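J.: Right after this note come the structures.
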Structure 1
Amino acid sequence: MLDFKTELLPDLHYLYDRSIEEVSDFETSLNAGDLRATDVLKAHFSIVDYFLRQGEGEGVGGFGPKNTGLPISALSRQLVGFGADKKWNTVPEKAATLMFGLIQNHPFHDANKRTAYLSTVHYLYQNGLIFKLPEKALEDMTVSIANKDLSKFRRYKDLKKKYADPEVAFLAYWLKKNTRKIDHQQYFVTYRELDLILKRFDA
């Protein structure tokens, strides 16, 4: 199997390598299930690589982190707490603070929203959750966060009265509502049952 770097366009190799090296110390502070800086960098460079290969490089105004301290700052949000007491404890809460931080910190020269989107999907998946809503809904929410336009949601207005971080509280609520556990169970169907199902569709 090829490693990730060799799958990238050669023009991206140096910047990817340098970025990975600069975040290596941060990686040691993370636990299993945490979103890693390497995951976010892979998401970012995958997006850039895709648009360059599609001949849509003009749609990417620049690539790579402006400063690796910026994505690390956003990722550190999942670790915030006092001693053993963590500020964010559930997967939706951590996903919310990570997504919000990656969008608002603008850590990359471009594709910040797309990187945050892909990183959030990856984080939820590795923690056993997937979205149960259309991709467009998550895209729209990503844009609303970037535009600081959450006040159009009544739930956000209610949370704003109670929480110091209403954006994260609202996004955690929204993510919990719109995700479900990944079902790894195998389901079996008899030939007779399959035949009846197919007949309904004239198959």
Structure 2
Amino acid sequence: MSKDNNSQDRWYLSIMSPNTKGEKFAWLDPTSIYINGEAFHDLLDDLEADLKGVTCDVVGGLDAMGFVLGSALATRLGVGFLPVRKAGKLCVDTDRVSFSNYSGRTQDMEIRKPAFAEGTRVLLVDQWIETGGTMDGAIRLIERQGGEVVGLVAIAMEDNDQTAAYRKRFPVVTAVQPDSPLQAQCNRQRLDSFDDYKPEMAFPRRRS
């Protein structure tokens, strides 16, 4: 498989895995993109291209899978990486906020204190933005320390009132293009590609 030049046809999105474990888990697993080198690099190419005109001093990645995408993107952009962690993991002074995640559970997240100088421009990255609650917690943490959130990045962001407010307030870059057929599939939480999904579609190539 290879990347099509048409931004609406991002082939790597078709290798994302459906949930096979039930309702307490997210409805799909994008990590199959990360294990496939060609897919991961094509994803990063597209996100980096779509971020043209957005300047940041640091990338903040949301615990946990935002760490994977965020740190890779920070490397591409030539900036540092700030982990936005679930509470109770950091051994230094922290700022903490509570938020409601996609499952409706209340959780806490935190960042080191201080993490950056006032006025630092932060690009926030998560794997998937469903209800927007986790991202809201991260935004509050950054702004509490005087940082400026300059944009949001994810593989996809579902459409709802909270995420619509994000699009009005920030530059938002997602691999799934807004108003595309794939966005509609994300909103209904079932991709057409699930019909033909096979795990081996994502297997990395063996190197000689």
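Please treat every number below as a calculation from the coordinates, not as lab data. Since the structure is predicted, the reported quantities are computational estimates derived from the model, not experimental observations. Cβ atoms are built from the backbone, for glycine too; each structure is taken alone.
J.: Could you figure out which one of 1, 2 the value 13.4, 39 for Rg and Dmax of the Cα atoms in Å, for residues 80-183 alone was computed from? Walk me through the numbers before you get to the answer.
T.: Numbers: 1: 13.4, 39; 2: 13.9, 45.
Clearly, the read-out refers to 1.
J.: A further question follows. Consider the structures 1, 2: one of them gives 3.3 for distance in nm of label points 7 Å out along Cα→Cβ at positions 32 and 48 as calculated from the coordinates. Say which. Kindly include the intermediate steps, with their values, before the conclusion.
T.: Details: 1: 3.3; 2: 2.6.
Among 1, 2, the structure yielding 3.3 for distance in nm of label points 7 Å out along Cα→Cβ at positions 32 and 48 is 1.
J.: Of the structures labelled 1, 2, which one yields 2.1 when distance in nm of label points 7 Å out along Cα→Cβ at positions 120 and 152 is computed from its coordinates?
T.: Details: 1: 1.5; 2: 2.1.
Source structure for this number: 2.
J.: Among the shown structures 1, 2, from which was the value -8500 of helix-only ellipticity at 222 nm (-39500 (n - 2.57) for each DSSP H run of 4 or more, over all residues; to 500) calculated?
T.: Numbers: 1: -17000; 2: -8500.
The structure behind it is 2.
J.: Let me ask you something else. When mean count of other Cβ atoms within 10 Å over residues 16-23 is calculated, the result is 16.0; to which of the structures 1, 2 does this value belong? Write down the numbers at each step before the final one.
T.: Numbers: 1: 16.0; 2: 12.2.
Label of the originating structure: 1.
J.: For Kirkwood radius over Cα pairs in Å, which of the structures 1, 2 scores highest? Write down the numbers at each step before the final one.
T.: On the way: 1: 18.8; 2: 17.6.
Structure 1 gives the largest value of Kirkwood radius over Cα pairs in Å among 1, 2.
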